[in-house]
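Visitor: These are the structures, in structure tokens.
No value in this document is a laboratory result; all are computed from the given coordinates. What you see is a predicted model, and the numbers here were worked out from it, not measured in a lab. Cβ atoms are built from the backbone, for glycine too; each structure is taken alone.
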Structure P
Amino acid sequence: MSQRDQNPVIVIGGGIAGLATALRLWPLPVVLIAAAPLGRDAATALAQGGIAAALGRDDAPRLHADDAIAAAAGLGDPDVTRRIADAGPAAIAWLLEQGIDFDLASDGSEIALGLEAAHSRRRIVHAGGDRTGRRVIDGLIKAVRATPSIAVLEGRVLDLARTEHGRVAGVVYMPANRRPSDAVLLRGRGVVLATGGIGGLYAHTTNPVKATGTGVALAARAGAVLRDLEFVQFHPTAIAIGRDPMPLATEALRGEGAILVNARGERFMETIAGAELAPRDIVASAVFRQITAGEDVFLDTRPALGQAVHTRFPGFSALCASGGLDPASQPIPIRPAAHYHMGGVKVGASGQTTVPGLWACGEVASTGLHGANRLASNSLLEAVVQSASIAEDIKSRTFLEAACLPPSPGLSSPGQAHASLRRQMDRDVGVVRDAAGLQRAARDFWFEVNANPARGADTALVALLIAISAERRHESRGAHQRADHPRLSTTPRHTEITLTEALDSARELAESRTLAMEAVA
């Protein structure tokens, strides 16, 4: 390896996507930057459902791919989907090599497989019952700490450093508990965004509240193309016990027979195709309609699981107990909550973005797998599979060292979204949307971005990008439901946008509103 090749790859993010990418890049030197100590504030640790992979005797990767394409509501990329489904068994084998133990069938002969919504076969691999995410991330953290080629830094990335030709060649990094003025430039042979999702922009979310789209903002400011940002998946069964983020009632409960009822005991999913195991967008919309009609909604595990819920789903049981509830004796109050971002930074087959030197992995990326509606338990699979593709691509490239341009002025640390923005995202860019709400949100977020042009406005910037993308899609498809455009368009299409285009659109909306108000006055 040449001296120039000793420049590290910089990976931003301490969840499954970042950890897996750092491990896959061995023997290249890696600097892994996490906003908090490894394992804390990562959405992976909250994942209960598991990892989808075609391991069963009655299953095959093509069946897995068919299910994912059907759930994606016309926007899943068939080639990408088949490639990732094909790699599913190997991904599980790799995780086993990292020391992660998955739950076994009762006879101990093979990995136990669960069923989740919209899957035609039992193919959900679990660890610790419904504690899969925690077990996986703990195992990967242990592997990272045992890998000498990986250096872990705690802190935040305030900007991507680029050369005069626009290639990303480093980051502006602020160590933990320091001020933006203490930020330093870290050079690298490439940067991988593995920063997670945007759920923290919503008042009701299952994500860590600091998951506010940092990677989307970084990529947008670097000029990257963003795709399908309007597709935010709302998990239909977040546990409504007043916590932020909301604890999750895993979909596997419905896979084992749990039902949804309103306060009158009506099983309102019974007449819908697939019932409680319909795709998530359908279940979330049905629950939301009940709530907007004034009904409380509950997940009832009693008929299917009874007392066994405590041993079969210990994580869920403990979450209920923390709110003074017992799922073995009472139904559990639930509501939809922002859970997963199907859209993100547009990437190619090897995870490369439209900006040279920049890759994206995991929830921050738009690979083409999820389309308009993610198939349950495909997210952790995607992160593991894509980490291998990204590492292979980076290893194959020749690194040419070049000087970075000075960082942009006025940097400030991105943080948690404020309460009023989160409420507005729930109201105007939530489960069901319309033009009036989306335009109002875009205008309000545009004014906020311009009132505070420093990077502290990144939460408003990401919210604006999502609102503009949703306003542009005049149909209801998958997780994007428009009350004023309830039908599906005849031609599936992606929404692609850049930061400049989004800001121009929001400014036009703001100016047209101002002119209209002046005319009325």
Structure Q
Amino acid sequence: MRAWHGLESFAESRRAAPSLFVAALALYALVSIGVPLAAGRDLGNYLVVYSQLFQEHVVFPQPVLARTPGTPLVAGGLLDAGPIVAEAGAGLLYAASILAWCSVARRIGPGVAVATAAALLAYPGYVLLFHRLSSDMLFAAGFAFLAVLVSRAAELPSAGRAAALGAGVVGLILLRPVSQALLLLALLPLVLAPSWRARIQGTAAFAVAALIPLAALWAHNGVRLDDYAVVRGGGASVPLFRAFVVDRIVKPENGPASLELARAVRRDLLPNEPYRSYGIDLERFFSSGSARMQEDLVGLSDRTWGWDDDYSRLGRVGREAVLEHPGAYARGVARDFRRLLWWPLFVEITAPGEAGAGAEKSPVIFVDGRRLPRPTEGEPIPAARQSGFVSTPDRRLREVWTSPTEHRLVYRDPEDAARGAAVFRKLDELLSNFPDRDARPELAERLNQLSRWYPRPFFWLLVGLAAVAIRRPRRVGAPLVLSASALLLLLTTALAVYAVAEYAVPVAPAFVVLAAAGVFGERRGAAAPS
């Protein structure tokens, strides 16, 4: 008990924050010995955006419009500065995120801060997340900083703190568009402010702080890219991606929009490569669950119904699938929601000489007696007929197939060809700026073993809710709001895509803080310290 009280006293001292920051940096550096910073999920797509953000003429508008600029700016800027700066920047973001979460916990009590610091420093998945440069890592840092703003707004509601919270939500949206769900935090001032005047002022301040940057991005995209939208392409992903790729419930007989899509697929895709050579018929197209085929629906929509349709017909196809097969969709969402609350994060281990080893399948397949290379990743085709980022409003870019597997970009304007080549050169340059030292599989395996044993997000959530219900500690409003926000983000994600641990790890600290607050927070019936 004396040791615990000593830790609580230290948590209240001025040395606590810098000590925790240094400890987190040291931990990050230790893990970096075996797991150097590397490219994370979809980083290449974000870097294609970064390579065009400051160009006068945008060659590939689709990826710029499909993603908000926060992640491209930060990830691209770190890599542009070189491998040392990139890895140091990732380490600083990790340490700052730990400090932010402990700042939230400290507002509840010193014991809560101590427990939160210990739990997060021991969390293998969280430090591993910051060793993969991607939107996941940056979203984790952004959500940690948003947690501080939520905690401040809950502790002492005011118009200024509500405005800061609105700006924080926008910052998170600029990192990952799914964060638009957190605009519901505008309700916080309505619930917490002491008077109706303060409630109206707080809500208005939140709305102004959130809407002005979003309106600026909307106007920027309209003026520069001729598409007035904050983010383009929602109809092609929600709920279509999940319905087509994960649950496989998109079928021509679902409704008129689905039948119209089937006709377009039969007319535009199936007679051409790679579908023709790989023997893809309409039934296999809709039943395969192929992400490459779903990607082809983006270009198909733009060619068939026009850029201005903004995938509204694809959105109707997705809704028809859900309405026709609600049980399958609901079961799939529930399954992936559970997985997000359960799956740990592992680092991928590839020992020297193991790349490609153990592949049991033949590298070739036979289609109608013809010998063809086997598509990678278990896909039925080697690539989408047209990559999603190639689509343009005026069709000035085309992807031309010269064989069942060979394809290339064709530019209508020679100047676009030069600009496109510059984008790809910049992309290669950025991807070469990661640390060049090798990973150590033995250390990575130890981290993976720790991840298997570390309590899952569901455990922290369950303990937190039970402890809050039983002990009824003080000042748990912020942890409850943050946990509800985390669950909302996970549910919104599950409605659109399949589960991967990288979606859950960034928000899991909210459940850790809730559990620490429930167990170590001061009970409501306890006497206030004199």
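Visitor: Here distance in nm of label points 7 Å out along Cα→Cβ at positions 144 and 400 has been calculated and equals 5.0, so which of P, Q was it run on?
Guide: Considering all the candidates, the number was obtained from Q.
Visitor: Computing helix-only ellipticity at 222 nm (-39500 (n - 2.57) for each DSSP H run of 4 or more, over all residues; to 500) gives -10500 for which of P, Q?
Guide: Values: P: -10500; Q: -19500.
Corresponding structure: P.
Visitor: Follow-up. Looking at structures P, Q, which one was distance in nm of label points 7 Å out along Cα→Cβ at positions 32 and 88 calculated from, given that it came out as 0.9? Intermediate results must be reported in sequence, preceding the final value.
Guide: Working: P: 2.6; Q: 0.9.
Value 0.9 for distance in nm of label points 7 Å out along Cα→Cβ at positions 32 and 88 corresponds to Q out of P, Q.
Visitor: Same structure again: Computing mean count of other Cβ atoms within 10 Å over residues 8-15 for each of P, Q, which one ends up highest? Please list the in-between numbers first.
Guide: Working: P: 28.2; Q: 12.9.
Structure P gives the largest value of mean count of other Cβ atoms within 10 Å over residues 8-15 among P, Q.
Visitor: One of P, Q was used to calculate distance in nm of label points 7 Å out along Cα→Cβ at positions 112 and 184, giving 2.2; which?
Guide: Computing distance in nm of label points 7 Å out along Cα→Cβ at positions 112 and 184 on every structure in P, Q gives 2.2 only for Q.
Visitor: Between P, Q, which one scores greatest on Kirkwood radius over Cα pairs in Å?
Guide: For this comparison of Kirkwood radius over Cα pairs in Å, the top structure is Q.
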